[in-house]
1. Have a look at 1, 2 and say which one yields 2, 10, 11, 11, 12, 9, 7, 5, 5, 5, 5, 4, 4, 4, 3, 1, 1 for P(r) over Cα pairs in 5 Å bins from 0, in percent, as calculated.
2. 0 is what came out when helix-only ellipticity at 222 nm (-39500 (n - 2.57) for each DSSP H run of 4 or more, over all residues; to 500) was calculated for one structure; which of 1, 2 is it?
3. The value 23 for relative contact order in percent (Cα under 8 Å, 6 or more apart) was derived from one model only; which of 1, 2 is it?
4. Figure out for me which of the structures 1, 2 the number 3.9 belongs to, where distance in nm of label points 7 Å out along Cα→Cβ at positions 17 and 41 was derived from the coordinates.
Structure 1
Amino acid sequence: MSQILLNHIQGLLTNLSKDVQTLSDGQNDQNQKILEALDDIAAHTLAMQAVLAAILKKNPVELDPIRTWIVERTKEFSGEGGSAKAVALAEYLVTGKALSD
């Protein structure tokens, strides 16, 4: 191969390398934004859980109507029993007992 062709290929590879690095940097920025958003959601969820736990401690509620409410609103998407995760979380919030596996 001629030196001109080799130089041209080298230039193309250099440009490709820069483009790949630019894509990688953009993806890293996007991933960081997603992780920050997830952290915000987790913080809000934990804060709401703490407030709700304090309210429920002073004002106990019955679990059966809560279970029924969850099942009615989630059975279409998760089967006849409704969302098992939502029911388990509601039980945890109301009773304060750890979620069972």
Structure 2
Amino acid sequence: MKVYSCCGHETVVKRHYCPSCGSSEIEEREVPNDGTIYSYTRIHVPPVEFEHIAPYSVVLVQLEGTKAKVTGRMTEEVTIGDRVQFAGIDNGAYLYKK
């Protein structure tokens, strides 16, 4: 996964200018896809198009070696602090597993 950084601000979203300082000097680097659960919410009653995968968790993953976080989806039960591994992409959503 790529991380874009400037002035200590890091994101996985490519930008032309730093949202923190306004600089166009953005550094791009590869970081591991794995990380730690920073936050999550468990979805038991989803929108109709996601009923077939419920219950599931929407997770905020702190990526290893960076300040950047990504949002993903997990079907397993999780707790804050769990180590997770990138498992692929489904319909534009990052999938993680323990």
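1. Of the options listed, only 1 reproduces it.
2. Structure of origin is 2.
3. The read-out comes from structure 2.
4. Here the read-out was taken from 1.
Throughout, read-outs are computed from the coordinates displayed, never taken from laboratory work. Computed from a predicted model, the values in this text were never measured in an experiment. Cβ atoms are built from the backbone, for glycine too; each structure is taken alone.
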